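Pasting the structures here.
Values quoted throughout were computed directly from the atomic coordinates according to the rules given, and no laboratory measurement underlies them. Given the structure is predicted, the values throughout are model-derived calculations rather than measurements. Cβ atoms are built from the backbone, for glycine too; each structure is taken alone.
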Structure P
Amino acid sequence: MTFESKDNSEAILAKLKGNEVKALTAIGQTAVELTVDTMMKKNGRPIYLTGDIMRSISFNVEPGRSAIKIGSNLDYAVWVHNGTRYMVGRPFLKDAILDNIKCSPHT
């Protein structure tokens, strides 16, 4: 009796990579939604005057690092988030993440 084997490792790795990108994209989309929701509801009043910061919240997938980056490309968003000596910060990104972390029962 003879057996033949075929190396499918390349196809498997390609499929895993595709699934990684899909999963990271889903996480990024959810993070954007949670951030915008936090901006609308946190601290008793929305964080917007024109809505520019909310519309600028986006994410980038970094599949090689199994990571996403979420944030705003507006220069002044950091000042709204962290505050200044004249204004208290409204940490919408930090709050969106920390308020929505679901701890595993194994941690």
Structure Q
Amino acid sequence: MLRIKYKGVIHVIPKTQIIYCKASGNYITIFSENGRRITVYLSLNRTMNLLASKDFFRCHNSTVINLRQITEFDLRRREVVLKSGTKIIISCRKKADLIKKLNTFNND
């Protein structure tokens, strides 16, 4: 479970339901399976520390994806498609790391 306190409210989100996280400045928006979007004042580095799971991968300066949500990876375009239909671009520098991670990832 991910617990984030923001403006006097504690948001509780099961990590398995997180599709991806997108940063904008010092704010992060968490997109979950139930369509919920939560925007909180939090850095992406801090978010990665809170997630602390092999299931998540930082694929860009501003984006973290849940590896269990990937349905497709277009290597030529460097683009993943998530179960929600969302398309996320993978940075050039992270492409090889993602391929390696997916090859060893156990999607139970």
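Below is a table of values for the structure above.
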{"quantity": "Read-out Rg/Rh (Cα atoms, Kirkwood Rh), computed value 1.22, structure in P, Q", "calculated": "P"}
{"quantity": "Origin of the derived value -15500 (helix-only ellipticity at 222 nm (-39500 (n - 2.57) for each DSSP H run of 4 or more, over all residues; to 500); candidates P, Q)", "calculated": "P"}
{"quantity": "For 17 (relative contact order in percent (Cα under 8 Å, 6 or more apart), calculated) the corresponding structure among P, Q", "calculated": "Q"}
{"quantity": "Which of P, Q leads on mean count of other Cβ atoms within 10 Å over residues 33-40, largest value", "calculated": "P"}
{"quantity": "Among P, Q, which structure scores highest (criterion: distance in nm of label points 7 Å out along Cα→Cβ at positions 49 and 81)", "calculated": "Q"}
